[in-house]
Structure I
Amino acid sequence: MTTGHVAAGVAQYAGSVVSFDAGTGAAPGYVDPNNVLGSPTRYTGVSTPFPGAVTPFNSPWGSSDLYSFGNGGHVTVRFDTPVTNDPANPYGIDLLVFGNAFFFDPVNFDAVANSVSSDGGLIEVSPDGTTWTTVPSVVADGLWPTLGYTDGTDPFGGPAGSVLTDFSRPVNPAFDWHGKDYAQLVAGYNGSGGGAGVDIGALGLSQISYVRVSHAGAGNIEIDAFSDVSPIPAPASLFVLVGVLARSGRRR
C-alpha cells in the first residue's frame with residue numbers, strides 16, 4: 001500500500017489522496033491516483049486520436065482520466081472541506097462518486113439504456129480517517145454514468161458541448177433509466193452530471209471528510225472523481241435575490 005498527500009483540488013471535489021493500492025488485476029496504464037482529484041471528466045481521450053464528449057454511452061476511458069485497481073486494491077481521499085448532511089441537498093444525497101460505468105444495449109448495440117456496465121466497488125466514509133462506515137446498496141462504479149454536457153448530439157462521444165452539467169447535483173434516484181435513449185436520459189438527468197449518490201445522514205453521520213473505495217474479487221474498477229453535493233437554495237434566499245435584482249433594475 002502506498003500513502004501520501006497529493007495536490008489539493010477545488011473544495012467541491014476531493015482535495016488529496018491519503019492512500020492507494022492497485023491490488024491485483026488493475027487495468028494497465030491507469031496507475032496515477034491523482035486522477036481521482038478535481039472535477040469528473042467531461043471530455044475523454046484527449047491525448048489520443050479519438051477524443052470525445054463523455055456521455056452515459058461513452059464513459060471516461062483515457063489513462064489520464066481514471067485510477068484503476070483490482071482485487072485487494074483501494075483509493076482513499078480526503079475533502080479539504082467536510083461533506084455535510086445538509087437537509088437542503090436534493091434527494092437527501094450528500095456525496096457523489098464517479099466511475100466509468102456506461103449504459104448499453106447488449107442486443108442491438110444502439111444508444112438505448114437496456115443495461116448498465118457496473119464493476120462494483122465498496123464505498124466507505126469516515127469523519128476522521130480512523131472510524132469507517134460502509135455505504136450499503138450503492139456501488140462506486142455503477143449508476144449513474146457520467147454526463148458531461150446537456151447539449152451534446154452524439155451519444156457515443158463527438159465534440160464537446162457548450163452547456164455544462166452540474167457535478168454537484170445528483171440524478172433523481174426515482175428516474176427510471178431502463179429503455180431510455182440518449183435524449184431521454186439527458187432530460188431525465190435534469191442538468192446533473194451523474195455519479196453514485198450517498199446519503200451520509202442515513203448512515204447516522206453529520207459530516208465526513210474521508211472516502212474510501214475498495215474492490216474485492218475478480219476484475220477491476222476505475223474511479224474518476226468524488227464530489228460534494230450542493231444544497232438547493234432556500235426560497236427566502238431566492239426572494240431576496242429577486243428583490244435585489246428588481247431594485248437594481250428600477251435604478252437604471
Structure II
Amino acid sequence: MRRIDLHTHTYFCDGENSPEEMVLSAIEKGLDVIGILAHSFVQEDPEGSMPIDKQAEFISTVNELKEKYKNKIEVRVGIEMDMYSRVDTTGFDYIIGSCHYVKKDGKLRAIDISEDDFISTVKELFDGDYESAYEWYYNSLSELKNRTNADIAGHIDLITKYNDGNKYFDTYSEKYVNSYKKAVEKLVEDGLVFEVNTGGMHKYKSEPYPSKQIREYIKQRGGKLMLSSDAHKKEDIAFLFDRYKNEV
C-alpha cells in the first residue's frame with residue numbers, strides 16, 4: 001500500500017514550515033505521495049487562510065517542487081476549500097472540502113478556533129442549544145460537494161472538536177446519529193472520499209475525525225476512507241498513520 005498524506009499546511013496559510021520543508025520531511029518519513037494545500041480565503045474570517053493574491057505563487061511554488069523531487073516522491077498541490085469560501089480553484093490538483101463555520105441569520109461563526117469561541121457561537125446563534133447547533137452543522141454539510149466541488153470530505157465531524165467525553169452533547173443520541181447519517185449518505189452519494197484526520201489528536205481529540213461510529217457508517221454505506229494528518233508543521237506529517245492504517 002502506498003503511503004499518502006494529502007492534508008498538510010505551510011506558512012502560505014496557518015502552517016509553520018515552507019512547502020519544501022514539508023516535502024523533505026515527507027521523503028524522510030518514507031511517503032510515496034505528499035499533498036501540500038492551503039486554506040481557501042474566507043472574506044468574513046481572513047486570518048489563517050491564504051490571501052487571494054498569494055494563490056498563484058503558492059501553486060507555482062508547489063509545482064516547482066513536483067519537478068525537483070519527482071524521482072523521490074509524488075507532490076500534489078491542493079486547496080482546502082471551505083463551504084463559505086468563494087475562490088477560483090483552477091490550477092489545483094485536488095480539493096478537500098471542509099466546513100469550519102456555521103452560518104445562520106446572515107452571521108458566519110467559526111466552530112474550531114477555541115473552546116470559548118465555540119461556546120459563544122452556540123450561545124449567539126442557537127441560544128445555547130448544542131443539539132440545534134449540530135443539526136444545523138450536519139444539514140449544511142450535506143451541501144459540501146455542491147458548494148466546494150471537493151474530491152475529499154475533510155474532518156466531517158469538526159463540530160465535536162471540544163466535545164470529548166460528550167462534554168456538550170451526546171454523540172450516541174438518536175438525534176445526533178440521525179444528523180450525521182443524513183450528511184454521510186449525501187456525501188457518499190456525491191462520490192466524496194472521507195479523510196480519517198489525525199490532526200486533532202495532538203491536543204483536543206482522543207480519536208481521529210470522524211469518530212469510529214461515523215467511520216463504520218461510512219463503510220456500511222459504501223464510502224471510501226483515506227488517512228490524512230492535517231499537519232501544520234513538518235514533524236506532524238503522517239501522524240499516527242501506523243495506528244490507523246487498517247482503517248482504509
Structure III
Amino acid sequence: MTLSSNQHLVALKSLAQGMAPPEAAVAVTDPTRGVAVVWPQEAPAIAHAIPKRRREFAAGRQAARMAMLDLGHPEQAVPKRPDRAPHWPKGLTGSISHDATSCVALVGANTRFRALGVDVEPDAPLHDDLTAAICLPQERDWLTNTPAAQRALMARRLFCAKEAVYKAQYPLTGMLFGFDAIEITLNLHSTGFTARFMQTVGEVPEGTVLSGQCATGGGHVLALVTLGAQAGMENANFPVCATG
C-alpha cells in the first residue's frame with residue numbers, strides 16, 4: 001500500500017523521534033511541495049542549482065529551523081561552509097539528510113552533543129553494483145546468509161548506516177573516506193547497529209567503535225548517530241580531534 005505524502009512523513013518523524021535521544025530535536029519536511037523559504041545567508045549555496053536541488057536544500061533548512069524551535073532556540077540561518085557541510089549557529093550542532101520525498105533534520109545543543117549524523121534513504125533494494133561498492137567482504141558474507149528476498153534491502157540499511165556515521169564524524173575530523181573505512185554490524189533484533197573503523201581516520205584510530213540506530217518506517221530507511229558531549233551519553237568516548 002502506498003502512503004500519502006502526509007502519512008509517510010508522519011511515520012518517518014515518529015520513527016526518528018523514537019530513535020533519537022530526548023535531548024535532540026527532529027523535524028521532517030517534504031521537498032516535493034514547492035520551495036520553502038531560504039534565508040539570505042543560505043541563498044548563495046543554491047544560486048546556480050537546478051530546481052530539484054533548490055527544493056531539497058530549502059526543505060532541509062526549513063526542517064533545521066523547525067527543530068531549533070522545538071529545542072527552544074530561535075530560528076537561524078544554516079549557510080553552507082566552503083566544504084559544503086552545514087554551518088550550524090553558535091551553540092548548536094546537527095545534521096540534515098533527504099531522499100526524493102523527505103528531508104530530515106536532527107539538531108541538538110553542542111553542550112549535549114559533539115556532533116550528530118542522520119541519513120534517510122528510500123526503503124528499496126540497493127542495486128547490486130552499489131552493494132559491491134559499499135560493502136566490505138565480511139558485510140557481503142553476512143548478506144549472503146540473509147534470506148535472498150531481503151539481501152538488497154539489508155544492503156540499503158548498511159549503506160544508510162555508513163552515511164550516518166560519516167556525517168557524525170566529519171565535523172570533528174574533517175576527513176573524507178570511502179565505504180571500506182567502516183564495517184557495519186546490524187542488530188536484527190533491535191534498531192541498533194555498531195560501526196567499526198577499519199582504518200585510522202584523522203585522530204580516530206583503527207578499531208574505534210561507534211553505536212547508532214537504523215530502522216524503517218513510512219517507506220524510508222533512517223539511520224542516526226549521536227556523539228554525546230557528556231560522560232555516560234552514547235558515544236561520549238569518541239575521539240575528538242583538534243578540529244573538533
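All of the numbers you see were taken from the coordinates with simple rules; none came from a lab. Note that the structure is a prediction, hence the values are computed from the model and not measured. Cβ atoms are built from the backbone, for glycine too; each structure is taken alone.
Below, the figures for the structure above:
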| read-out | value |
| --- | --- |
| If volume of the Cα convex hull per residue in Å³ is computed and equals 131, the structure in I, II, III | III |
| If distance in nm of label points 7 Å out along Cα→Cβ at positions 30 and 198 is computed and equals 4.0, the structure in I, II, III | III |
